[in-house]
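Novice: The data blocks that follow each hold one structure.
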Structure I
Amino acid sequence: MSPFGALAGLFFLLLALYCGTDPLRHSAISDFPDFESYRVDMPPWSQVPTEKDTQNLLQNSEIKFLNQVQGPESVAFDPLGRGPYAGVADGRVVFWNGQSWIDFAYTSPNRSELCDPKPSPLSYLKNEHICGRPLGLRFDKKTGDLYIADAYFGLLKVGPEGGLATSLTTEAEGVPLGFTNDLDIDEEGNIYFTDSSTKYQRRNFIQLVFSAEDTGRVLKYSPTTKETTVLVRNIQFPNGVSLSKDGSFFVFCEGAIGRLRKYWLKGEKAGTSEVLAILPGFPDNVRTNEKGEFWVAVHCRRNLYTYLCALYPQVRKFLLKLPVPAKIQFLLHIGGKPHGVVVKYSPEGKLLQILEDSQGKVVKAISEVEEKDGKLWMGSVLMPFIAVYNLN
């Protein structure tokens, strides 16, 4: 063997030893000694949509309420059309009354000065379990009650006057909700919601993305029986959920795989699920418009690096043990920089429209898309604003 070959072999041996032991604890998973990475059964690369918005139309969006709302994951309007309402990073649900933002509701009974204003949405991560983190928001159109999926406090409800939300459920089948994420309500008042993980809390969402573990669940809460049942289990990062216009099914997002899945509520297929669409990237929330079409917020496009990492979990774990911070690893997974994408699908799963800001100049990240009066209201768990795009 040549001297060069011997040195190369020694280098890779030392690298493997370093990654196996992580002695300096500089890796993205150094604080998670039980971390495991799991294979994601990805669809063929050829099936991942390649359609693009070559005009980057989302760059024409208006940035509203800059630095007035931190991390508005979900954007909702009440039955009278007022709003928006948004759940923000300090644990409150706030309401735009037409002139200013006012406090509407909160989810934690233990709020303190720890929840006071901070410079960015991510500044609140450390204390989210104390302050609460409202994610999905939905109004009951009949009663005006607001239902809240809080990442730490489970499923809650607050009346039209706001205030401290009341807990509805915090567990299913004896297993606590670990990361309650999104919800929707049917005509009978049943609530369908997602629990993204029973292992990782939302403040460790990056590690959940890296792991792709499958403790996620889709659940149903019955207001009549007060029971919570599991409809779908063993999902890798389930996220947004939205009922079809006719109520015959709902769709939910499979985050790790990047799919939109349909769960039948009525008809001969009731109780079964099937793939509705393969998405171009990592989805967050999904919302149904008045036509019955589905708007899906996509955090970023999937690239070949993330595709291969999904298929080869041991390689992924090896890379995560390199002395590279979690933030840098995350940037590798999203293609180097944040970039917002939204896609619209028909009830049959046909891709109807795609809008994006591939350069991340205006809309860097999107968690939810709410269509109202010819405009798209886009919230983001990572950004300090709401973006509004005019469809007309």
Structure II
Amino acid sequence: MTTPARHTARPDAPDDRPGPEPDPGELPRSEPESGGSAPVPRTRRGVALVLGAGLAGVLVVLVLVSAGTGAYGIPVGDVLGSLAHRAGVGGAALERVPESVLWNVRLPRVVLGLLVGGSLGCAGALTQGVFGNPLAEPGVIGISSGAAVGAVVSIAFGLGFLGTWTVSGCAFAAGLVTVLLVYVLARSGGRTEVVTLILTGIAVNAFAGALIGLSVFFADNAQLTQITFWQLGSLAQATWPKVLAVLPCALAGLLAAPFFARRLDLLALGERPARHLGVDVERLRLGLILVVALLTAAAVAVAGVITFVGLLVPHLLRMAAGPGHRFLVPGSALGGAVVLVGADLAARTVAQPAELPLGVLTALLGSPFFFWLLRRTRRRQGGWA
């Protein structure tokens, strides 16, 4: 029996013969824990490590600078000394005024910025993964607008059943209810489709806007002012009780998110290939939507509507380190914290003694970049058709 000519190629020549049909239960990977759909280049793993370390270093610097910067300046050395003293590892307590400013004003604001920014960045990465679109963000499925309805209604109608927590509590509950409503309305025949989810989210966002407008119509001048400032987004009202209120939701979402990374990589191949590889797509989508809702609703409830963090941070990291979610999910949380702490520092120092609304600042910087992303995507794809 003669051997076909294609089997006698040089040993060092690339073998371009069609290989055997892959086993749906197996996934090619570069290392046992990879979880990706293809070997990850060493250069990209190196970029991810360097980028993660760089973001962590920048975040530490921003936290120290932000804690010491303001109308009452506190040197970074004193900040470190006070932190070390409270931790029982040396250092020394500050005088009464700087100690009070640092621990009762600055640090609650910085920690809240870390939690809100990390939650929004991580939620953005998960949303882009579940929708398979790098231009998606949590507001697509109505979480932000739903939370805004809860807050605005509670302000406009003078609700106070939770005391000072009424606005935040209503915003959180309304955000969760809205995303569950979107999911239920988009579900048909035991399945949900991405396009249906997006279109349902658009409809619910429009309805939420109408409810907000109706509430504003019935509000008085003082309530209008409160509604306006809440919708602009800010960390100015940060306190330790607010930090403790958002902490359980943020930690639960941030700790759960990395466990979806491998399945998100498989989902990026398409729904049908993901199912062949053992992914329960419907259960994955529901779990991701719940985690995104938890993270976003908690962030919006305590900080108001802050846009573009969940859109831009994951997209930039994907451009730099590739689409693998093992780095993208935690990296987006880290990057979101960097962006929000930095933006809050700029918001309260650029126009001193006034303070710029944080949501306005992020939208002002994010809108032009989003337009650039749209142009870049269209140019790379050769048009939208």
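Computed from the coordinates by the stated procedures, all read-outs in this text should not be read as laboratory data. The model shown is predicted, which means the values in this text are computed figures rather than measured ones. Cβ atoms are built from the backbone, for glycine too; each structure is taken alone.
Novice: Please state which of the structures I, II yields 26 when relative contact order in percent (Cα under 8 Å, 6 or more apart) is computed from it.
Specialist: Of the structures listed, the value fits II.
Novice: Comparing distance in nm of label points 7 Å out along Cα→Cβ at positions 149 and 269 across I, II, which structure shows the greatest value?
Specialist: That would be structure II.
Novice: Supply the structure label, taken from I, II, corresponding to helix-only ellipticity at 222 nm (-39500 (n - 2.57) for each DSSP H run of 4 or more, over all residues; to 500) with the calculated value -4000.
Specialist: Details: I: -4000; II: -22500.
Here the read-out was taken from I.
Novice: To continue, here is another question. Name the one structure among I, II that mean projected area of the Cα convex hull in nm² of 26.2 was derived from.
Specialist: Only one of I, II returns 26.2 for mean projected area of the Cα convex hull in nm², namely II.
Novice: If volume of the Cα convex hull per residue in Å³, for residues 173-236 alone computes to 76, which of I, II did it come from?
Specialist: Matching structure: I.
Novice: Taking FRET efficiency 1/(1 + (r/R0)^6) of positions 45 and 197 (r between Cβ atoms, R0 = 30 Å, to 0.05) as the quantity of interest, name the structure among I, II where it is greatest.
Specialist: Working: I: 0.70; II: 0.40.
When FRET efficiency 1/(1 + (r/R0)^6) of positions 45 and 197 (r between Cβ atoms, R0 = 30 Å, to 0.05) is computed for each of I, II, structure I gives the biggest number.
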